[in-house]
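Q: Have a look at these structures, which come just after this line.
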Structure P
C-alpha cells in the first residue's frame, strides 16, 4: 500500500514538473514575442515626404503594439504566478513522497528483521535436531 502511494506521489511530481515546463516554455515564447514587438516598434518609420495620415496610422500602430506588449507582460506575470504555484505544489508532493519513502524503507527493514528471525529459528531447529540425533545414537 505504501509502495503504491509512493509511486503515486512520484507520478504526481512528474506531472507537475511537465506542467511547470510547459508554462516556462510559454513564458519564453511570450518573452520572444515581446522582444520582437519592441524591435518592430523601434523600427517603424515613414517616408519624410509622407502624408499626415501616414503619421496618424503609425501612431495608431505604435499604440496598438505598446498595448500588445503590456498584454503580453500581464500574461507573463500570470504564467509566472502559476509556475510559483506549481513549485509550491511540487515541494509539497516531494515532502509527502519522502515521508512515504521513509515508511517504505522502515517497512523493508522490519521485513528483513523478520526474515532474519525466521532464519535464526530454522538454524536453531536444525542444530537441535542434529544434537538430539547425536544424543539418541
Structure Q
C-alpha cells in the first residue's frame, strides 16, 4: 500500500457543508475512495480545525452542532490514520513558512506531508499543482 495524500481541513469541512453542493460531492467522493483504498492521511491539526470551522457561526448558521462535530471528529479518528506533530514537523513548518511564504497553519499542513513522506496535499489553500519541496498541492475543487 502506498500512501497517496494528506487531506486538509477544507476537504473535511466541505464534506458536511450543503451550501456548496459541488464541493460537498467532491469531498465526499475523495474521502470515501480514500477510506476504501487506505490512501489518505489526516493531520491531527485538521481534525481540530474541522471542529472549530464546522461549529463557527457568523453570517450563516454553523454547519454542524457542537455535538455533531465532536461525533464526526471521533469517527475521523476511527476511519483515518491520523498523523501527529513532533519537533521535526514544527521545524519544517517554520522553514516552509519562510521558504514558500505560506500562512502558519498552511505551513504546518505542508510540514506533515513533507515529514511523513506523503506525495500530495488535497487542499484549496495552496497553489494548485505546485510542488512545495517534494509535496504537490492539488485543489480537488479546481
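Q: Name the one structure among P, Q that helix-only ellipticity at 222 nm (-39500 (n - 2.57) for each DSSP H run of 4 or more, over all residues; to 500) of -16500 was derived from.
A: Q
Q: So semi-axes √(5λ) of the Cα gyration tensor in Å, computed for just one structure, reads 23, 16, 15; which one of P, Q is that?
A: Q
Q: Taking mean count of other Cβ atoms within 10 Å over residues 16-23 as the criterion, which structure among P, Q has the greatest value?
A: Between P, Q, the highest calculated value is found for P.
Q: Here's another thing I want to ask about it. Looking at FRET efficiency 1/(1 + (r/R0)^6) of positions 8 and 40 (r between Cβ atoms, R0 = 25 Å, to 0.05), point out which structure of P, Q has the largest value.
A: Across P, Q, FRET efficiency 1/(1 + (r/R0)^6) of positions 8 and 40 (r between Cβ atoms, R0 = 25 Å, to 0.05) peaks for Q.
Q: Compute relative contact order in percent (Cα under 8 Å, 6 or more apart) for each of P, Q and report the one that scores greatest.
A: With respect to relative contact order in percent (Cα under 8 Å, 6 or more apart), the highest-scoring structure among P, Q is P.
Q: Supply the structure label, taken from P, Q, corresponding to distance in nm of label points 7 Å out along Cα→Cβ at positions 112 and 128 with the calculated value 2.3.
A: Going label by label, the one that fits is Q.
FYI, it's all coordinate maths here, none of it is from the lab. All values derive from a computational prediction rather than experimental measurement. Cβ atoms are built from the backbone, for glycine too; each structure is taken alone.
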